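Nothing in this text is a laboratory measurement; each read-out follows from the coordinates by a stated rule. Owing to the predicted nature of the structure, the values given are computational and were not obtained by experimental measurement. Cβ atoms are built from the backbone, for glycine too; each structure is taken alone.
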Structure P
Amino acid sequence: MQLWVGLGNPEPGMARNRHNIGFMAVAAIAAKHGFPPWRRRFRGLTAEGSIGGERIVALQPLTYMNDSGESVQPAAAFYKLPPEAVVVFHDELDLPPGSLRLKRGGGAAGHNGLRSLDRCLPGSDYWRVRLGIGHPGDKARVLGHVLGDFTREDETWLRPLLDALAEAAPTLARGATAAFAAEVMQRSG
């Protein structure tokens, strides 16, 4: 069993924010693989299903980005999952739009959602699917960029990326992380 977490903010007006690409990713995966409707649990929304023969619990924390760990920790504890069975999908400023990097463990790199997870989970050895949203070029514009909505131009890479994540999900469920990253980039590019 694995816990796949999409990071984002729950306000309806924030649904299209770049910061919510994690929410979008797990929603696309759950929809593609026929998960039942989302329900409230663990201070978030969960949907459970099977991908590639693996049981997956998808979670969208409703605690807001900065307190994501307060939703993820009770879910991981309930299912008795070690950190390496947790996969977190999140936005990444330092990657070009539409790109992806996958790694296990590491620092928060200024991402408040990851910082919250690091505080709440036993260790930071969970998997991170870093989804590139690009940098606005000026540090003073970062907050507006991440909390800004995706633009029409972004749709040229956003929809293909989300579709590719959903298509390649069985590869990730099997634990073939390098193959998953390569497959997503091939399908989306």
Structure Q
Amino acid sequence: MTALQCATTLVLARHGEAEYEASEWAGEGGSLTALGRRQSAALADALTGRRVAHVWTSTLARAVQTAEIVAARLGVGVTTRTGLREPAVDLGGAEPLDLEPLLQTYQRWQRGDLDARMPGSETGREIADRVGAVLGEVADAHPGETVLVVSHGVAINLGVSGLCRMDVEQGPLGNASTVEVLADADGWVCTRWG
């Protein structure tokens, strides 16, 4: 990453509410519900006046749909990055679906054990590193500007905490909730959560 002379403001948002054909954890799953579309429109309204230069998003449908609704209302473009995706998880086709191993791994990550591996997927550290790399790319592309990054709860939690000094307390992110990060040559700091 190049030295940022002017602070870049990254507003990271979790996608709007979605419904899923199968498990939320499976593949490309998720299309915005009517509520998710309203949440996305409200997010755009909240960002009006912030002079958002561009929207970056995960490639998963629920995030892309959120990003496109916001970008259309703000009159800016959208760029997708696979590095912003939620971790893909191999649940082995078990019926009924057992989410306990996923929840246990996530709890370990919350306690700081980023070497724990999501079943059939990545470690917390691997997720944090790939999300952090994309956030670095975004900051480099938009020095001194404000940008929106649409992603997923786990990706935002791990990516931001792995990259930033946390000046706020982390908590769960609801659909279309945002986190704000300032990035400049002096470092990265999370200034608002939720």
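Looking at structures P, Q, which one was distance in nm of label points 7 Å out along Cα→Cβ at positions 79 and 151 calculated from, given that it came out as 1.5? Going through each structure in turn, the value belongs to Q. Out of P, Q, choose the structure whose coordinates give Rg and Dmax of the Cα atoms in Å equal to 16.1, 53 when calculated. Source structure for this number: Q. Looking at distance in nm of label points 7 Å out along Cα→Cβ at positions 63 and 119 for structures P, Q, the greatest value goes to Q. Work out which structure the value 26 belongs to, where relative contact order in percent (Cα under 8 Å, 6 or more apart) was derived from one of P, Q. Matching structure: P. When distance in nm of label points 7 Å out along Cα→Cβ at positions 7 and 167 is computed across structures P, Q, the figure 0.5 traces back to Q.
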